[in-house]
Structure 1
């Protein structure tokens, strides 16, 4: 996974939020908001994974 994946998930979350705003019924709105949440969570997971893979700059943490 990469920064491109994070951008993708963030874009999908934004698209789902826009779709929710335009949805004509409550069920559709809720479904779009749920998908937006899932994509937002996926972006956050990717950020954490990238952070975990980076070597620490603090020598004390590398023991």
Structure 2
């Protein structure tokens, strides 16, 4: 919160309270982690499943 506070000109406690309110009001609904595979010295493979209606198949491609 310290870095965010510096960017927006607010104190860490103020930023924390505002973020908490945004979470409580459903404005912020989640967070994500972005992993740097080079730092892990690993490869990442992903399997993605998409369910679509037959009439939308060509649009999807």
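Every number here is computed from the coordinates shown, using simple stated rules; none is lab data. Quick caveat, the model's predicted, so the values are computed rather than measured.
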_To test your reading of the models, identify which of 1, 2 gives -11500 for helix-only ellipticity at 222 nm (-39500 (n - 2.57) for each DSSP H run of 4 or more, over all residues; to 500) when calculated._
2
*Which of 1, 2 yields 67 [percent of Cα pairs over 18 Å apart, calculated]*: 2
